[in-house]
Each structure stands twice: as structure tokens, then as C-alpha cells.
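Values in this text are rule-based calculations from the coordinates and carry no lab data. As the structure is a prediction and not an experimental result, all values here were calculated from the model. Cβ atoms are built from the backbone, for glycine too; each structure is taken alone.
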Structure I
């Protein structure tokens, strides 16, 4: 079967079936690989051209020297540009991230963010970013981008859209050049929700006044791609640490960016080629395997998290639980949750009563859950944001954002829910009240 016929059939199936049904097969023609049911690992750095003319056409497309012709397929050139495993993976990722046309995969989530911003922003531009965000992202925005002339301005996650509009126009009135709004929602580690659709509308409105397109980028790692689809809410660029739920086994580090063809193919992939931030073929193979079980894993994790959140909310040693599934009608965050989230996911933070001493007692007593950073894996993980993932933030800012010494972040795994609760309970029992020890 010719490749273009196979792709035509695949597109027809895409309109008929759900992503989890297509994940094991989409984007791959077994006839091209000796009939293998799953794609082999293409550990080749370079690829042979059919002819000198074919090579010429391929490099013209790679360097955007001409427009792609209808039904024209780009040849494989070199694994820093493209690779069969990665092309299949990118096709399958767009199945899950509804509203996107193209995807690019990277060696890490930080590679995806850095490459994307560098490709879409220039020296003299301004990027507004919500806080809190993942600690590495925060460092990149506050310390790295300003060194190359990209100004970055933080604003609180969950802010009313009007505040974001005011900040955009304030930047414009100062002669700045707003180029991007970067959201992480839910925010890491507070789970604060920001209204993607409202921010998208503000970005479009400001774009008309500024006479340039202001990109709305959303880090969708905490809920996506099963439980939130930012493109459907108006986002231009969706970013992931694919290490987390997409990978899901705590054994691969990867990143992804998704959006329309202009943003991904004409900008981000060009910079990815020149910066060399592309994912390795073997890691791409691991992510292809993981996508096949994505819905099952995320569904099991989310069900477990609901049990854990409700248990924590009733525990006498817990002061506050940060989990979208516990939001109540009347809370502005509840409206956002109902509007853009399909599920509360499996990330929970909570404040243990008193402070660091009690938090450390709890963490040190865990037996089934692991004390480790990262999230979205099969196993339940726990960490202390203030001294671990977000330790680089100034103490004043951590206090303002609610990242206190008493906060603990949990990534709930796929273990039997009662066993998770038993482990959390025995760890809580090891937490001694300060009055009893004074």
C-alpha cells in the first residue's frame, strides 16, 4: 500500500475512533518495516536518499527554501532533524491533544520550553508567565532568558483575566513588546487554576492593538493530555514534560510541544534542529509504548487520588488540601475547573499542621510511597516543594505563593488505593505534636 494511501486511511480512522483506540497503531505502516506489528527502533543517525534529486528536494523542505507540495512527503535525512520513531510518536501525540495539528518531541520538558520560547521570541520581547511554575521553568524565565534580552514578567496563577489584560497594556504603554503569555495550569505545586479561554481572548485582543501575534503557551503537564486540552480553549502552544504522565514509568526524560503547523513546523522544529534538542529514537520508542496505556494509567491514578484527597481533607493533622476535585460551587476556581478540566487528575498538595519538622517526619516515615521529585509515574511519590523543587525561589515569594514549610506534594500512583491510604496513615501516626515533645 502506498504511504499516501495509508495516511489517508489513518486520517479517516482518526475522525471515527477515540485516541486510546488508535494509539497502538496510528501513524505507522507495518508494510514499511517487514510487517512488524510495532515500530522497530531506528537507531540510525543518517538515512540514504533515493537520488541526488530527492536529496535536493529534502533539504529544500528542511531549510524552508520552498513550500511543501500537496501530498509531498519529506524524506528522512538525519536523526537531529527527523527519525521514524519520532515522527510516529508526534503523529500519535496529536491524537490526544485535541485541536492541534503538529507536534515536536524533545530530550526533556525544559528543552521543549526553552526551544519554543527561543523560536517565537526575540531580544527585546516580553514574556508574561504565571507563578508558581515548576522550579526549573521559573529559573529559566527569571535568570536565563533576561540574559539574552527577553524580558520576563511574573503574575499570580489564578489571576482574574482583567489583571492580565492590565499588565499587558502596562507593558505596551512602557514601550515593551509583549510576545508570549505562558501559563502552567494547574500550577505546580499549589494546583491553582487559570482560565485559559479568558487569557486566550485577551491575547487576541492585545494582538490586534499591538499588530503582532501574542502567543498563548500552556504547560499542560499536570492534567494533560487526558484531562485538559488547552488548544480547545484557544491556546496556541501546548507544552509537556513528557517524562511525567505521557511517559508514565519514571524511566525516560522527554518533552513535547504541540500546536498548529506554522508554530511547530515553521518555527519550533527549525530551532530544535539547530539547537539539537530532539529526543533520541530509543526514548521515542519508550514513549510510543507508554501512549498505549495512557488512558488506563491516568484513569487509575485519578481514581486513587480522589480517595487520598478526601482522606486528607478529614485528617486532624492536615490544615489544607490543594486539589481541584475538592473545589465547591461559588469558588471562582470551581468555575474554571468545570469549564476546562475533565477530571481533577492525580496531583495533590497539602499543608500539614505546624511546619517543616512535621512535614519531614511524615516524609521520612513513608514506606510504600517514595520520597522523590517528578510525577505522573506508576508509583506514588512525595516531596517537599519548599526545600526541593521550588527551593530556588526567594523566601518572600514562596510565602506569597503559598509554598510554605508545611506543604507536601503527592503524585498518586496506580497502587491499590487502600494500600496508599494505609501508608499515608502510618506516616501521619509518626508525626508528633510539638506540645507533646516540649
Structure II
């Protein structure tokens, strides 16, 4: 993968590495169209009248090695239902990693509990299990283990910690459809596994979520909350507990049935291409791929992530490197910020539900060095590029190498802009 000194990056006026775009997302075909038509014709458009969404959720659970699957409205609500089913609420603490989407902690606030933010492993970007253990108090009830960009958190250490300390483990698998850890799908290791089907995810119906678990009693509690507080097998208007309405529609279930039909092959292609790109990018000075734990059999790459060292690129800031990659035709994502930097936590903007008993946060505890560094030094690329042919995927490494070879000029141009 040699780069000549005359091969100037596109940001400096050279010809972009990519002359055409990567595969688009979402992917759909007559499979989605036909299943939607079937639901339309059948007339059962909500879960109460059909079995499309429910059977999808069970198929999805089976794929990941879990006993039960519930088809819900979105990934935020799956987390909320899991917390409710685990009887977590006011006065309780839930440990959440500092690099994740805000919903991982927001769901904890939604049940009136307190999210306790802890730092991450600097290489995998997933929760630092030692930091989680250090944060346990007498009020701690659960840990939310987030599988970031499809990389599994250390499930051996997390399950051991939760078993020793009597805590619930809720896996946030929004990024990790198809990630397998020692032969079992993520989501099946903890008390619950929460998956999102939002538009950008590896399977999508625009919105939607699936909650998986292995315990029938927990399954029934979660469904009771999602189904307006109804009791399984009881009269339709019998509501013995408080609940909400978090049911997925049959329309979404139809789309997701078709998405699941093609997912295993898509997941295989993304996985092998990600491994090849990991090896290629490691050859570029100043870049290294997100750590991939050898206990992970398969990584469902919600995105592809690499660490960036500005010193190896003549001091070019991260945003300058991202702009240069974008100019080469590489589809860019963006890193999450550290949760500790968000105004919702720093300014305690928790809304009316928590006015009287809002959780308190020590500002010092919101300083999460590894999460903050990762937010400022990792590059996130859209997963659709991993569905391309192998040589097209490796164009990412070629683009990065040509930027690195002209880093001084790129840095000067960025500074003058």
C-alpha cells in the first residue's frame, strides 16, 4: 500500500481515493415490500391482532442465544422496561459507562434512579470493570454494560462482578446486533439485553427495539410494563400494575422480519471486512483500530472505530483529519462525547419528574479521563462501508495513508483556514 509523495490528498486538491460512493443504508428489497403488504392485507396492524412483531422478536432472541424476546418501540424504552422489571427506582443507583449514547443513562433517570457514571477502557471504549466495582455502594442495584461500536464489554468480568455483588446486569446492545462472545450472542449474558432498531442501526425499521432475556418472570414483568400494566393471560382491562405503552407495531415487525432474513450474511461480510481493515489501518503511523477482544467470535460493527494520534500527523487536529478523510469519499460518523460533559448532568436538567428528589452529582465524579480522551481522539466511520467489496473497504486505509504522507501540508492548510 505504497503512497507516492506526489499523490496529494483530496483536501489539498488531489483526486479523491473514492470515485464512487459506498453502499447506501438502509438496505431493503421485495422482502420488506412483500411482508408489509401481507400485514396490510391481514388488517392486524398492532401486536394485539397479529404475531409478526412478536415472532420477529423471538427469532431475534433465538439468533443471539436468549430464551425470550419482546418487540418494543425503541432502544430507550427497552432499557426502561428492563430497569422496571428489575424493580429499580427512586433511591437506587445504576452504574453506566461514560462513553455511550445519552439514553443509557437517561433510561435510569426515567425510572427515578441515579445513574453513576464511570470511566471506560481506553482501548475497547467499553466500561472499565474495575472502575465499575470501585463505584458500587449500598444503593447500587445494577450495571449497564454497553457494547460500544459492536465491541463487547468484558462479559466474563461483568457477569462475575454482578454475581459476586448481587447486582443486575443489563446489556446495552444498541451497537451490537450479531456480536458473539465465546459462542453466545451478546444480550444473552445479563439479566436483559437491549437492542435498538433505529434507522442507523445494523437492522432497522426506522425505529423499534427488542428486549431479550432468559428468565420467564423477568420477561413477564417487562412485558406487563410495556403493555399498559396488563397481567399475562388476564382480562384485557385488568391492570394490576402501572405500565406504559411500548409495543412495536406489526408494520415495524414486518420490516424487521425481512431485515433479519438477510442479516447473518451482512454480519459475516462486515465482520471479515472489519478484520481486514483493522490490519491495514494498523500499518498507518498514528492510527490503530479499536481493540478487539479475542473472546469475541464475531463483532457486529455498528460503526468502525480507530484511535488517532495527532502528533503522528504533524499536529493536525482530529476534526482536520476527519475532514480530510471525508474529502476522500469516506462516510464519516462522529464519536459520542463523554457523558460527564453533557449539560443534562452538569446542570442537573432532569425535568419535572425528578424535581423533588433529583440525583446529585459531584462535579469531580463527572471527570472521566479515558472517555474524554476517546471522544477527542477516535474516528468513527459508518458501517455501510463494510458492506462493500474488500478492496473498496481498504480504500479507507489508502486514504488515511496519503493524508499521513502529506500531514504537514494538511495541518498547515487547516491552521490557515
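Could you tell me which structure in I, II was used to calculate Rg and Dmax of the Cα atoms in Å as 22.7, 82?
This value belongs to structure I.
For FRET efficiency 1/(1 + (r/R0)^6) of positions 177 and 265 (r between Cβ atoms, R0 = 30 Å, to 0.05), which of I, II scores largest? Provide the component values of the computation, followed by the final result.
Working: I: 0.75; II: 1.00.
Evaluating FRET efficiency 1/(1 + (r/R0)^6) of positions 177 and 265 (r between Cβ atoms, R0 = 30 Å, to 0.05) on every structure, the highest lands on II.
From which structure (I, II) was relative contact order in percent (Cα under 8 Å, 6 or more apart) calculated, if the value obtained is 23? It would help to have the intermediate numbers written out before the result.
Working: I: 16; II: 23.
Of the structures listed, the value fits II.
Using the calculated result 10.9, 30 for Rg and Dmax of the Cα atoms in Å, for residues 73-112 alone, pick out the matching structure from I, II. Provide the component values of the computation, followed by the final result.
Values: I: 10.9, 30; II: 9.6, 27.
This figure was derived from I.
Rank structures I, II by distance in nm of label points 7 Å out along Cα→Cβ at positions 17 and 225 and report only the one at the top, that is, the highest.
On the way: I: 1.6; II: 4.5.
Answer by largest value of distance in nm of label points 7 Å out along Cα→Cβ at positions 17 and 225: II.
Work out distance in nm of label points 7 Å out along Cα→Cβ at positions 65 and 321 for each of structures I, II, then name the structure with the largest result. It would help to have the intermediate numbers written out before the result.
Details: I: 6.1; II: 3.4.
Biggest value here belongs to I.
Where is distance in nm of label points 7 Å out along Cα→Cβ at positions 169 and 217 largest, in which of I, II?
Details: I: 2.6; II: 2.0.
That would be structure I.
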